[in-house]
Structures are given as structure tokens and as C-alpha cells.
Structure 1
Amino acid sequence: MNASDLDLDYQLPLEPGLDELGIGVVGAGFIIRDCHLPAYAQAGFRVVGICSRNPARAEEVATARQVPTVYRDYHDLLTDEEIQVIDIGVPPQHQPAIIRDIARRGRHIRGILAQKPLAMSYAEGREIVRLCADAGITLAVNQNMRHDQSVRACRDLLQRGWLGQPVLGTIDMRAIPHWMPWSRELHSLSTWIMSIHHLDCFRYWFGNPQRVMASTRPDPRTQFPHTDGINLYILEFASGCRASSWDDVWSGPVREGSQGDIGIRWRVEGTEGLARGTIGWPSYPAHTPSTLDFTTRQRGDYWFQPRWPEAWFPEACCGTMGELLLALKHGNQPPISGQDNLETLKLVEAVYTSAREHRMVELTAD
């Protein structure tokens with residue numbers, strides 16, 4: 001069964017004219033080269049140029065992805081008034097300084113797509129959001145799991161009421177990430193790099209939780225110093241819904257000689273139905289679409305199994321940049337706005353605090 005058979009909202013619909021806004025790219029690492037730029041080409045977005053701290057890498061990526069201009073650095077990129085949108089793909093500890101500079105100097109810049117995490121603390125994230133608002137810049141954050149096709153389709157099922165009131169949501173991640181060298185410099189490993197995806201996904205499905213309980217331990221395989229390798233956490237919502245994730249970046253001694261069981265599975269139980277799915281990215285670079293199965297009392301005793309050809313990487317990046325371009329076209333805020341992302345940062349910080357201090361953490365409004 002194709003997703004179109006059920007008219008499921010599994011990917012963001014794009015509109016003509018989004019190529020009127022020129023995009024400048026800051027960074028030339030994996031996420032830019034292999035995810036953002038192929039997705040933008042597929043969607044027809046117009047990338048004007050690129051820069052990187054490593055000029056040779058920027059040249060190589062520009063050649064590989066047919067980007068017309070390579071700039072010396074982002075200061076040089078900001079002088080090009082053809083660029084109205086900045087796509088940032090740099091490590092999180094370096095991103096806030098670049099956004100501050102754009103807010104101060106980029107008079108013609110209308111929008112920024114920042115990487116997640118927006119910042120390595122809620123306080124710094126709030127400062128960045130305020131600076132962009134004061135500068136008249138629309139800020140979006142690349143929480144791209146929202147545009148994984150199974151995650152977005154599950155959100156559609158929830159909004160249609162086909163699952164009824166959410167009771168329990170779970171994500172079971174057994175995957176081994178490739179930690180980039182810059183991750184050694186961070187005060188947090190899995191919480192701010194991996195768990196942030198799942199915490200934002202739970203917010204996307206169920207809203208903001210009231211409190212969290214978390215436990216963590218180091219990953220036996222990762223050799224550089226860290227405390228939060230494997231993350232376990234429970235979220236409590238005012239509605240009574242509960243959500244939990246096992247973010248296991250160890251996954252057993254797979255690389256040390258044992259058989260493995262690698263994958264990401266999720267499940268949402270509601271009063272009217274049940275949805276379950278798999279996330280395809282652990283199979284990367286194989287192009288592996290995520291999956292969704294669901295059943296609902298409202299449509300008979302049957303398991304629906306919609307499928308699609310798109311995958312999280314790279315197609316989800318059409319969704320995040322697409323949300324920003326559509327917001328700029330229509331003069332509104334994107335769903336992945338910086339302001340919305342502050343709630344994700346607050347949640348991530350609460351999980352990290354709960355695990356470190358061995359206590360429940362309440363989430364309060366500012």
C-alpha cells in the first residue's frame with residue numbers, strides 16, 4: 001500500500017517559487033555534502049554558494065554538488081546580497097558565534113536554518129532566538145527527525161484522531177553513531193547529539209511534557225571521556241500520556257565480534273489505535289525508507305502498511321529547509337522555529353540534569 005492511498009501527510013508539500021530565495025551554506029561536512037545539498041537539488045532550491053573553515057573541502061563539495069560559488073569564509077559569503085537564507089552546518093559549540101555575527105552584520109539576510117542543537121545550553125539558545133528576532137531574521141532549527149516520513153505520518157494519524165488519545169509512546173534505538181572529532185569537546189555526548197532527536201519527536205507527537213526522569217552511563221566503546229553515552233528516560237505529560245526512549249549507542253559488542261541487532265523501532269499506543277514503525281537511517285549509506293504500520297478501531301480490524309520511496313537521509317532535509325522557505329514566502333514562523341526549539345532545548349537540559357543529579361526534573365514555563 002502506498003502512503004498516497006490513505007492521503008497521509010508523510011512529507012512536506014512544497015510550492016512553486018521557493019527558488020527565488022538564494023541560499024548560502026556555511027560548512028562542508030557530512031550533513032551538508034550528503035544530506036542538505038542533495039535534498040536541495042532534488043527539491044529545486046537555489047544554492048548560491050558555500051564556505052567552510054577548510055577552503056579545500058568547500059571547493060571539493062562545491063564541485064561534487066554543483067554549487068556555483070565558493071567563498072573565503074562566512075564573512076565573505078555575507079557580502080553577497082543574492083543570498084537571503086543561510087544554512088549553517090557547523091559543530092554546535094561554534095554555531096552561536098556565527099549566528100550572532102549574522103544577526104549583527106547580515107542586513108539582507110531574511111532566514112537562518114541552524115543545526116540542532118541550536119546551542120549547548122537553554123540560556124544561550126534563548127539569547128540566539130532573541131538576537132535573531134531583534135534583527136528581523138526568521139530562525140529555524142534543523143530538527144529533521146520531524147520530517148522522517150514515518151514520524152510525520154504518525155503525527156498525521158494523531159491529528160486525525162485515528163489513534164485516539166495518546167497513552168504511551170516509545171522509541172528503542174540500538175545504533176552505533178560515528179562520533180565526529182568535535183564531539184570530544186562537548187560537555188554532553190548522547191543527550192545533546194542523539195537523544196535530542198527523540199525528545200523533539202515526542203514533543204512533535206504529544207506536546208510539552210511536565211516532568212522527566214533519566215538515567216545514563218558511559219558507552220563502553222567510546223574511548224574519549226564522557227558521562228552520558230547510553231540514555232534512558234521517561235517523560236510525563238499532563239494528559240496522562242507517558243513516553244520513553246532507550247538511546248543505546250553501544251548496542252552490544254557488535255564491532256568486537258558478536259552478531260548485532262541494529263535498528264530503531266518506535267511505537268505509539270492510543271485509546272483508538274496503535275502505530276509502530278522503524279527508522280531507516282542506521283542502514284545509511286544504503287537508501288532505506290522508514291516504515292509505518294497502524295491499526296485503528298475506526299477503520300476496522302486491519303493492519304495498514306503504507307510505504308514510500310523516500311528516506312530520512314537525505315529527503316527529510318527538503319522538509320526542514322522547505323519549512324523555512326515557505327515561512328519566508330508567507331510571512332509567518334516555521335513549525336521548527338527557534339522559539340519552538342527553546343522547548344526542545346529546555347527538555348534536553350532537563351534530561352541531562354535528571355541523569356546527572358539522579359532526580360525527577362519538573363519543566364516549568366519561563
Structure 2
Amino acid sequence: MPESIPSLSQFLDELSAIEREAAPEIAAARSADALEAVRVRYVGRKSGRLSPLSGMVARMSATDRPAAGQAFNAAHTRVQEQLAAHAARIQAAATSSAPAVDLTMPGRAVWRGARHPVTIVIDEIADIFRELGFTIALGPEAESEWYNFTALNFPPDHPALDMHDTLYLDGGALLRTHTSPVQIRTLQRYPPPVRVLVPGNVYRRDVFDASHAPMFAQIEGLAVDEGVSFVDLKATLTHFARRFFGSATTRFRPSFFPFTEPSAEMDVECQICRGSGCATCKMVGWVEILGCGMVHPSVLESAGLDAERYTGWAFGMGPGRVAQQRYNIPILRELYDGDVRVLGALGQ
């Protein structure tokens with residue numbers, strides 16, 4: 001049987017009953033999710049309590065239809081307004097219960113990335129030597145014993161070959177202890193004249209202290225040609241020191257390295273204590289920044305060059321120690337701890 005069409009009075013009574021039921025349920029909702037469930041139950045398009053009444057309006061008589069439609073629209077609007085008003089109250093309650101913002105607190109500083117101080121120093125050193133005609137050369141960090149020691153005139157029983165000094169890898173390889181192997185690789189590949197600067201990381205079995213680290217950057221310099229002398233070496237490194245440190249005093253001291261003869265170490269007056277003595281300079285007022293010397297004839301011959309025709313000089317520098325002096329850092333470890341408060345203040 002077809003569904004009976006209610007009279008106007010029955011329609012209005014049903015409409016009022018639904019509206020009365022909706023009001024307390026709307027007021028009782030304590031969250032946005034609960035209020036949404038009430039909305040769907042009463043004004044949902046398909047399953048809402050008011051949805052069937054909308055269909056009844058179209059089946060009512062032409063006389064009752066206008067009044068029924070107006071009553072339905074008014075009731076639907078009132079329910080919607082109650083839902084919106086209660087949603088605003090729920091939102092306001094949630095906002096008022098949130099922690100208050102203390103506008104007097106200072107804002108958090110934004111940490112920005114910066115170039116590492118050692119990187120800055122390496123770039124500056126490279127620029128100085130580039131002005132003198134040097135180019136950049138690179139080599140592998142995992143080396144063979146021949147390139148790292150034998151070709152550089154290290155005797156087989158030299159202490160540097162021991163495991164307490166060198167980090168050995170499987171298969172007879174090792175982590176290079178200096179950038180000097182690139183000397184051999186460069187001289188094997190390019191005929192003199194050669195002037196190269198070799199930046200890179202090196203590895204030693206050292207512990208962190210005020211001036212040592214197990215992994216650190218090093219810069220190698222090499223110049224090979226006919227007629228190169230120790231005078232050229234000293235003049236070049238003195239020019240570098242004056243460009244980099246300004247008025248800092250430097251000195252050369254005799255030393256020994258298997259791959260150079262004669263050999264020397266270049267010191268710079270400690271920039272932290274200005275020569276008065278501190279932990280960084282071990283209370284002597286000087287800091288060694290590089291070792292240098294004339295390339296040993298055996299090294300030239302290992303690279304396939306005629307040691308009677310060619311001579312050369314080389315140096316090895318620790319830019320970490322140079323950065324210590326540039327930025328007045330007492331302990332080398334601070335450069336490698338990754339503390340952004342320190343590195344951010346030093347970097348650019």
C-alpha cells in the first residue's frame with residue numbers, strides 16, 4: 001500500500017518533535033566528533049531525521065504544501081544554527097584550555113648552516129697558493145702500503161708502519177696517514193714542471209687532545225722542476241705565512257722526514273697566547289703548522305724521474321691547527337665535536 005500522506009497538522013507536530021529532540025542532544029555534545037554525529041543523525045542528507053519530512057512536502061496537497069515547506073525550512077535552519085553555535089562553543093573551550101603564550105619570552109634563535117672553519121682555512125690556503133701557480137690534485141684515502149710508505153722512502157721497520165700508528169684495512173690496504181702518496185701519483189701522471197696543492201683527510205691512531213685527532217685534514221704541497229732549491233721552499237712558505245697570518249712571526253727548525261732531505265719544520269708564534277705560553281703551544285710560545293723539505297732523490301726515482309736532472313720540495317700542513325690559530329681555539333677537539341654553537345660562531 002502506498003504510504004499515507006500526513007495532514008498539515010501531523011506534519012507540523014512531527015517536525016516540532018524532531019526539533020525538540022535535537023536541541024538537548026546538540027547541547028550535550030562535548031567534542032567536535034560527538035557534535036558531528038548529532039548533525040548526521042538529524043540533518044544528514046540521506047539518513048537524517050529531517051530527510052523523510054522533506055520528501056513528504058512534495059506529496060502534500062497544493063493547499064498545504066507552501067505552509068509545510070516554510071515550516072520545514074525554518075526548522076532545518078534552526079537546527080543548523082544550533083549546531084553551528086555549539087561548534088563555536090566547543091572550539092572556544094578548546095582554545096581557552098590551551099597553554100597560554102608568554103609573549104614576553106624571547107624568540108628561539110634559528111640555527112643556520114655555515115662552512116666549517118677548517119673548510120674556510122683550506123679554501124683560503126688554496127687561494128694563496130693558486131696565486132703562486134699551484135693547481136689542486138686529489139688522491140684516494142684508502143691506499144696501498146707502497147704508495148703510502150715504500151715509494152716515500154720509509155724503511156720496512158719504520159715505526160709509522162706499525163699497527164699502533166696506522167689503520168690497516170682488509171686486503172693489505174690502509175687509510176692513508178698523510179696526503180704524500182698523491183706526490184707519487186701526480187709525478188707518475190704528469191712530467192715536470194709540477195706545482196700542486198693536495199688537500200684531503202688523513203687518518204692516524206691518535207687520541208683527541210689539545211692538538212691531535214684520529215682523523216684530520218691535511219694539505220700537501222709539491223713543486224718539482226729543474227733547479228728548484230731550498231731557497232725557493234723557504235721563500236714560498238714565508239710568503240704564505242705573511243699572507244695568512246699577517247704580522248705573525250715564523251721560524252724554521254731542522255727536522256727529519258724519510259721523504260725529504262734536508263727537512264725542516266715551520267713554526268708560527270702562538271696566536272692564542274702571543275708567544276707567552278699556553279696549553280695549545282705546550283708552554284713554548286710556538287706552534288708547528290707544517291713539515292717540509294727537499295724531495296728525497298729516492299722519492300723522485302720511485303715516481304720514474306731522473307733525480308740528477310730534477311729537484312723539488314714538499315710540505316705537509318694541518319689546516320686544523322692553522323684554524324686553531326686563526327680562530328683562537330684552545331682545544332682542537334672543538335673543531336670536530338659538531339657543536340653548532342661553536343661552529344656557527346666561527347663559520348661564515
Structure 3
Amino acid sequence: MPRHVMAALTAALALGAAGCAGSGRQVYTPAALRAELLGRTPPIPAADLVVPFELPPAALATAARVVRDAKTDREKIELLVKAMFDPKVFALQNDGSATTTGAEALAARRGNCVAMASIFIGLARSVGLDARYIDASSRVSETHYAEDGSTVHLGHVSALVNTGNDRTGLDFARLGPIKWYRPLDDLEALGHYYNNRGYDLLEDAREEGGAPDWAAAERLFRLAVAVKPGFARAWNNLGIAAARQGRRDDAVGAYREATRLDPTLSAAHANLGAVWLQAGDLPAALRELGRAAELDPKGADIQYNLAVARLRSGDRPGALQALRRAISLRASYPGARALLERLAPGSPGAGGG
């Protein structure tokens with residue numbers, strides 16, 4: 001069996017009793033999910049509505065043939081995973097560069113974590129397995145620090161199958177055993193789809209050296225929170241998009257909603273602190289950046305902004321402490337090194353070395 005197939009299967013068998021089963025999470029058929037979203041006020045625009053786990057009939061027929069001799073749910077899982085990567089069946093390859101639906105990934109024969117999870121879930125449900133989405137974002141670097149220090153959140157989505165009293169987790173990114181996860185209902189998974197699509201737009205522009213299309217990214221982040229209003233990370237990203245387009249009040253509102261939904265979301269506190277710092281509200285900036293630093297002690301950009309806020313507030317020793325912390329976290333931090341050299345010439349960590 002090919003090594004990449006074995007890796008996916010090994011991860012599949014390693015979940016055990018970790019995490020939370022979440023068996024009560026809402027599962028939809030493709031038709032029911034469309035009806036739910038089109039029936040909302042306001043409805044999700046039909047042109048934007050996708051069902052990531054909806055697969056072509058031919059793919060579902062193939063799944064039925066693949067598992068026809070399976071005696072147990074575990075055998076079905078193993079056979080489906082093997083078929084996904086088998087060059088003679090679905091011939092898929094893992095590709096983290098773009099978020100697509102399961103159907104699009106099947107056609108391209110490649111997909112990222114969202115796409116692979118959607119393919120597996122569509123196939124698995126069609127053969128009677130209780131397959132669900134899971135959020136395993138703690139297992140990857142889920143944030144990207146933009147040039148101004150604002151923190152954009154990306155999610156890592158995978159799948160699990162409830163098999164009686166056991167749960168089998170799948171990790172198509174092959175990062176090893178899943179030790180933590182949070183169950184997602186199908187609406188939350190769709191929110192992740194839109195959120196990650198927005199992130200993809202920004203990353204593509206960054207890699208190509210062009211200007212990000214913040215308006216297009218904002219539209220996708222808005223779809224994410226429209227689908228799942230409680231999605232704190234998408235509210236954070238929506239705030240960044242508004243801030244980058246010069247709409248400070250909208251950005252503050254989105255960041256506050258993110259912190260209300262998830263008070264432990266360091267990125268939203270950090271981004272809100274950066275807004276207040278730019279606006280000159282130093283007490284508010286210190287409050288939010290301080291909270292962000294408590295939640296994320298390894299955030300170099302948080303420490304840098306905290307240093308600037310402390311310096312402007314007259315706290316030179318506190319600024320030096322934060323600058324040294326920022327450089328210890330990211331040795332190649334020109335802005336932090338330059339400010340430290342200005343405040344304490346010759347200080348270890350200052351300059352370009």
C-alpha cells in the first residue's frame with residue numbers, strides 16, 4: 001500500500017477516545033442544507049451557496065462498490081480512504097494551496113484539508129457511515145501575521161466517524177494522531193469553507209507579490225458569519241478586512257463581536273489593540289494588547305505593538321521589556337530591533353545581527 005495511504009489510515013486509527021463525540025451536532029442532506037440557508041432572513045445568495053460534501057452520483061456509486069464486501073464500519077472506513085488515494089479509483093493528492101468543494105477536488109484529483117474531509121464525508125454518508133466534520137486547528141499554525149501585525153485566522157478541518165462507542169478520526173494532511181478536536185455541524189463546516197476561501201485570496205496575493213483584494217475577501221468572511229453567526233475567527237477576519245479598507249468603526253464592531261463570542265481569541269484582542277493604537281486611544285490599546293499577550297505569549301507582533309503602546313504612554317522600561325520579548329520570539333524582526341537600538345543603543349538583540 002502506498003506510504004501516503006498508510007499515513008492517512010494510521011491517523012484514522014489513532015483518535016481513540018480523544019476529544020468530544022458531539023453526536024448531537026446537526027447533520028444535513030445537501031437538499032436540507034440548501035433549504036436551511038435559502039430560508040433565512042436574509043437568505044444566503046443562491047449564487048454563493050455551496051454544499052462542500054455534495055458529490056457526483058458516479059462517485060457515490062463507486063463508493064458503494066468499494067465497500068460492498070466490508071463486514072464492519074472500520075473496514076468501510078479503511079476501504080474508502082484507500083480508494084481516495086488509489087490511482088485506479090479516485091487518484092487524489094493532498095494539496096494545501098486552495099479550498100474547494102469535494103466535487104471540485106474530485107474533478108481536479110487534488111484538494112486541501114476542507115476538500116478531503118468533504119470528499120470523505122460525502123462518500124462515507126452515502127454508504128451509511130455516521131461521518132462528521134471536526135475542527136483540529138490547534139494542530140497547525142492557524143494564524144498568519146500580516147505586515148501591520150494583524151492576525152488572520154485559518155482553520156484546519158478534518159473528519160471523524162462515529163462507530164458505536166468508538167470514534168475514528170481522519171487526518172488527510174498526515175500530521176499524526178489527533179489529540180484534540182472540536183466537532184463541527186455542517187453549518188460550521190460551511191463557515192470554515194468560506195473563511196478559508198477568504199484566507200486563500202489573501203495568501204495568493206501575498207505569494208504573487210500583489211495587493212490583496214480586501215473587498216473580495218470581506219465578502220467571503222461575511223458569508224462565513226452569515227452561515228454561522230457564532231464563528232468568532234471569521235468575525236476577527238471580517239474586522240481585518242474592514243480595517244484594511246479604512247472602515248475603523250466596522251472593524252471595531254467585528255473585533256468586539258469576536259471577543260464576545262470567544263474571549264480567549266488572542267487575535268481579536270490583538271487586532272482591536274492595534275486599531276486603538278493607531279487611533280491614539282492608549283488605555284484601550286494597552287488593555288487589549290495586554291490581554292492578547294496573556295492569551296498568546298508567543299505572539300511577536302503582539303509584543304511589538306505592546307512596546308509601542310507602552311512607549312507612547314511613557315512606560316519606557318515596559319516598552320524595552322516587550323521589545324526584547326518580541327526579538328526573542330522572532331530573531332529577524334527589523335522593526336523591533338530598530339526601535340530597541342533607538343531606545344537602548346548597543347543593547348543585546350538590537351541592530352541587524
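FYI, it's all coordinate maths here, none of it is from the lab. Quantities reported herein were computed from a predicted structural model and do not represent experimental measurements. Cβ atoms are built from the backbone, for glycine too; each structure is taken alone.
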Origin of the value -8500, where helix-only ellipticity at 222 nm (-39500 (n - 2.57) for each DSSP H run of 4 or more, over all residues; to 500) was derived from one of 1, 2, 3: 1
If distance in nm of label points 7 Å out along Cα→Cβ at positions 161 and 257 is computed to be 5.9, which of 1, 2, 3 is the source? 1
Upon calculation of Rg and Dmax of the Cα atoms in Å from the atomic coordinates, which of the structures 1, 2, 3 produces 20.2, 61? 1
Rank structures 1, 2, 3 by mean count of other Cβ atoms within 10 Å over residues 81-88 and report only the one at the top, that is, the highest. 1
Value 116, 42, 38 of Cα extents along the principal axes in Å, for residues 41-168 alone was derived from the coordinates of, among 1, 2, 3, structure 2
